[in-house]
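These notes open a run of structures that come right after.
Only the coordinates and a few stated rules stand behind these numbers; no lab work does. Remember, predicted model here, so these are calculated numbers, not experimental data. Cβ atoms are built from the backbone, for glycine too; each structure is taken alone.
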Structure P
C-alpha cells in the first residue's frame, strides 16, 4: 500500500507553474515534490526545508495550542502567530481596566510578558513512515474489526517503544484514509507568554464583515514567547524559566514582492475531506451545513448588539463570538463555491469513471466495484445520526453556555459518594471552583437566556423527534423560566458558597436543579439514541473509505494525489498572485494602508481606528517597510490552505519569512472539499506591515532587534 501511494506522489504535474497548486504535502516526503517546487522558483535545498539531522525550516514551524500554527523568529524563542489564534489569551488577560482587546499590549521587557498557562506549542522532531510496521503480521483477510484491533496494538507498541528510546512524544496517525501511517515525534512546551498584540482596530480590522473576503486590510498577528528551564527543556510556568533557544529561527525579509514570486506555506492544516462521495457531499450542502449556519446565525444576531451596547459584554464574549462567526461565514462561502463549481456533479462524473475502471479487471471489480454503492447506502441509512450528532454539538457546546456549564457538575451531584470513597472529592470540588470563577467572568445570564430561547426550538425542529428528549418540544419554554430564574448553578455567589460547604445534602440539591436536569436530558438523549449508531456509522464509513481510496491509488497510479490534512505538519507551495473569481472582476494581489483609511467608519465597530493609527497615517512615517512608496498590508498567494494553517509562515524562495497566513478568500473556502486552481487563494498579512505596527505603532522596536532582518 505504501509503495503504491508513494508512486503516485512521483507523478506530480511538472508542466510548469500555472495557477494554484493543489495539495498539502508531507515534509518528510520532500523528494516526491521538490522538483515541482523548483519549477515555481524555490532556491533552497531539500535539507534546508526538512532535515532530522540538521537544523532546517521545520524547526522554526510549530503548532500553536493544538489548533493554529506559529513561527519562531528569534534565537530567544519569540514567535509570531495570528491575532485570532492568540485572541483567547488576549481576551483572558483583558479587563475593563486593562482592555488589551481595545488598546493592544506591548511588553517592554521579559518581566512584563504575560503568562498563559493554558497555552502550549508543539515542536516536530521527525516525521517517520511506519506503514510497514503498523501492518506487520496483520491478517488482511480478517474482518475489519479484527484488522483495526491488530493495527491499534501495533501502533501502541510502536509509540511506546519510541517514547522509551528517544524520550519524545510519539503519535502515529493514519494518512490516505488508513492506507498509510506516519509517526510524528514531537516535544511540547507549556510555558508560553504573551509579548504583544495590536488592538482590535488593527488585528481584527474588518471584523465579521471582511472575514473570508478579499480585498483585506487586517493586521492579523500577535506575539508570544516560549520559555524553558535552564537546560532548554520543557517546564511548567516558573519565574525561573528562561527564553527558549530554538534549533532554527526564520529570517524576516523586507525585500519587495512581485506577482509570480515563489511562496511556501509551512504549517499544520486541520482537516480536509477531498474524498467525500457525491451522496455525502450532497447531504452536507443541502442539509447539514445550512442547519449549522442557521443555528450560528441566530446566536450571532443576539451576541452582536449585546456586545456593541455594553463594554463588559464585549470583553466577555469577544473570543466566543469570533469563534462562532468564523465557521459560520466559512460555511456560507463553502456552499456558494461548491454550488458554483457543481461539485456534486463533478463527484458523480468521477464515480462513473471509478466504476468503469473497476470493471476492467476481475480483482478490481471484486474489491472496488461496489464500494461507492455501499457508501451511498450507508449514508442514506445512517446519515441522520451524523446530522443529529453535529447539531447536538452546535447546541450543547456552541449554544446556551449555562447548559454545558451545569453538566460539568453532573459527576459531583450524582456520584458524590463514589468520589468521596475514592478520595477524589476535594480535587473535584477544587476543579469546579476554578471552573466556576472562569465561567462567570465571561457569562451574561440575560444574553444566555436569549440564546437558549432562540436555539432550543430550532434544535428541536432540526433533529428527529425520536432522537431528542421525550416531550422537549412542549416543555422547553417552561424549563427556560425555571433555569434562568431559579437555578442555583447559574447564581455565582450561591454556587461558590455551596461548593465551600459541600455535603451529601448539597449533592441531592444539585440533582434537582433545573439546569442540570435539562442538560442531562439533552446529553442522555444523545448518548442513548445517537452515539452508538453514530460510532458504528463512522467505523463502517472509515472501513469503506479506506477501500475506496485504496482503489484510487491502485487503479489511477498517474493521478496526482495527496493525503487529506489531519493536523500534521504539511507544506503547500505556489506563488504570489491575484485572481479573477467572477466574470468582470479582477483582484489585485495586494492591499495597502490607504485601503484601511478608505474603509474607516467610526460608526461601524468592524471598521473603527484608533487616534494613534490615524495620526501615524497622516505623518506617512512608514520607515523601511514600504514598497514603491506604499505600505502593503496584505497579499494573496496560490497556496492550498485550510483551518490550522492560521498563523503559518509564508516563506519566499530563499527561506525568508514574508508574511503570516491568516485566511482564504470566500471563493476559496470550498477547497476543503474540492480545489479550483483559478480561484483558490490564501490571504497573508505582509510581514512588513507587521513590523511597522510593532515598531511605529507599538513602539516596541526592541522586538524587531531580536529578529534577523533581511533587506
Structure Q
C-alpha cells in the first residue's frame, strides 16, 4: 500500500495512528478533520478515479488533533500523593508541616511500572492538591519538598515520575489545584500570579505534558498563611480561566485540559468512574454555569447535538479514598469491579482515569498491584482474539460502491478508516458471516471520530433457526462502544443502525468472549448482628476470615449465618470445588465489609427533627442503608445544625465512629461538617469526642470512618450535623460505632 497526500496530512502511511510528538516537532495536521478516510490508501474499483467518490462531510462538532490523541489513550492513571498520605486525610487543611512528607522508600520505577503493566498509557500526578504542598521545589513557595526531610530537601517527585514515564513510554500529565488552603493570598487578585507562575514551572521544566487537570473544588476553610479563616471566591470570574488556558496553549500546544467545562475534555459528573448511557461527546457550551466548578448539568450523558466536542473523562480511585489510607488496604476495588468500571467508561466512549495512590513508602501497595494486574489479565484474555476477524461482511449500502468505504475497513485495525454510506442514508445494515458458530459476550464498535458523532441508535441480531433475533441495542457509539451481554452463540450477526443524524461512518467492529469468572460474594449483616454471605455463581465454596487475613481455601468455610455483634472486618472469597481433589482451585474476587457494633439494643433517645412518613430518626440506626433519617418534611427543609441522640443499651469502649451517606446518587443533605459527643449517663456530655469535615464527600460519598485518639467509655452518643454539602436539610443513611 502506498503513502498518500491529502488535506489531513502529507505522506501519512495507511493504518498509522497519530502518535504523540515531542514538543516542537512537526505533527500531522487534520485540517478541519473532514477526511479521516483519507488516512487509508485510496483504493477504488478499477477504472474509477481516486477522487471520484467524495469523502463524507463532517457532522456537527468534531475533535481537534489534540483531542484525537487523547481519545486514543482511553485508559490512564492518577497519582494522589502529598502530605495527606502521611496525615491520613483526604483534604489537607493547609497547615501541615513540610516535615510530614517523608516517604521511606520512594520508587518511581515501581509506580510507573505498575501503571504500565496495568495497561495505562499515561499518568497524571497531583503536583499540588488543595493543601498547597508542592511535590516539586517551586521557587514561589516554601511549602514544598525542598523543606521536607525526603532526599534531604533535594527531591523532586514531579521530575522523577516524569522521567520514568518517558522511559516506560507513558505520557505524563499534571494536576495543579486552583484552591490553595495554605497560601496567604488565596481569594485575592495577587494569588493568580502565584498560580500561573507555578503552572509555568510545571510546563517548562518537565518535558512534554499531555494534560493539565484543573479541579473544580474551591474556597472554604483554610490555614491561608496563618489567618485560619473561611474564604469564598466567585468561581465564575476569580480564576480568569481564559488567560490561564491561553498560558497552557502557549507553553504546551498539544496538551489537553480538563475541568467541568473542558476546554478539551469534561468531568463525567461523579467519582465512581461511570459514564452515562448514552454518553455523547458533545456539550452545549451556551448553557450558564460552563466553567470549572460550575454546573454539572449534562456532564454525565453529554448533550445532543451540542455546540462543542467536549468528551467525558471518568475519574475514580482504586480505593474508596483518593489518598492512601492503611485502613483501606482491604477495600481495594476487585478486578471484577474494575472491569465493570472499564465497560461503563471506556466502553461508553469516555476515557478512564484510575487513581493509584502511593503509600507512605512511596510505592503502590501490593493489594492495589494485585487487583490491577488481575484486571489486566482478564481484559487481555478477553480482547486477545477478535472472533469476527475472518468474517465475511455484507453491507446494505457502501458509499459510491467504493472499496475504500467498504465494510472490510471495520476489521483492518485502523480507527481512521471507515465503512461509510451514501449521503442521505441514515438506516444501514451490516451482516457478519462468521463461517461457524461462535460464542461471545462482548461487542466492540467505534465511529470515525473526525467525521463527528453520527449514530444515535443501533441494534444487534443473532441468526437463529427461525430467523434473526435481537439480543442487544444501544444509542451512542463515539470513540468506542463495548456492549456486554449474556453469552451468544451464532454463525451470523447483524448490526442495524436504526437512527443516525448523518450517514453512519464506522471504523471498527469486533466480537469477543470474556473468560468465566466466579462472582464476588455479597456480605450483609442484620440488626441483631448476624452475618450472611451469598454468591451469584452456582456451586462455589465461600471462605472467610475475621482476623484481617486474606481468605484462602483453608480459611473458615461458610455454611450458615454467624454472629458478629461486636463488629469487625469480614473478608470473603468464592472458590470452585477441586476437580478430583487435585489441581489449583479457581478463586473469585474478594469482598470485604467493616461492621461496627451490633445495633440490636440501640434506640433513639431524641432527635432535633423527625420527618413523618419516611424520614424518622430510627432509620439512622436500622442497618438498612437504603433508608434515610432526613430533615426534609412536609413543611419544607430544616437547616443544620440538626442532631440525634442514641442509647447503646450498654457501656462500650468507643474507638471509632461511622457515618454512611445516602447511596442513591443524590448529594442533597450529605453531611460535610459534624461533631460527635459521648456520654456515660446521657446527662453529662463534655467536649466533642470528634469533629471536623468529611472532605470531598459530595463527589465521593463513601463510608466515613473517624477514629478517636483513644477509646472512650460511653453508653450514649450524640451526632450533630453542622453543615451539608448541598441543600438545606440533613440526610443520614447509617450511623455506627466501633468498640475496642
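State the single structure among P, Q that was used to calculate distance in nm of label points 7 Å out along Cα→Cβ at positions 306 and 562, giving 4.1.
So the calculation was done on P.
Can you say which of P, Q returns 25 when relative contact order in percent (Cα under 8 Å, 6 or more apart) is computed?
P
OK, next. Given a computed value of -3500 for helix-only ellipticity at 222 nm (-39500 (n - 2.57) for each DSSP H run of 4 or more, over all residues; to 500), which structure among P, Q does it belong to?
Structure Q accounts for this read-out.
Using distance in nm of label points 7 Å out along Cα→Cβ at positions 138 and 154 for the comparison, can you identify which of P, Q gives the largest number?
Q
Here distance in nm of label points 7 Å out along Cα→Cβ at positions 426 and 546 has been calculated and equals 4.7, so which of P, Q was it run on?
P
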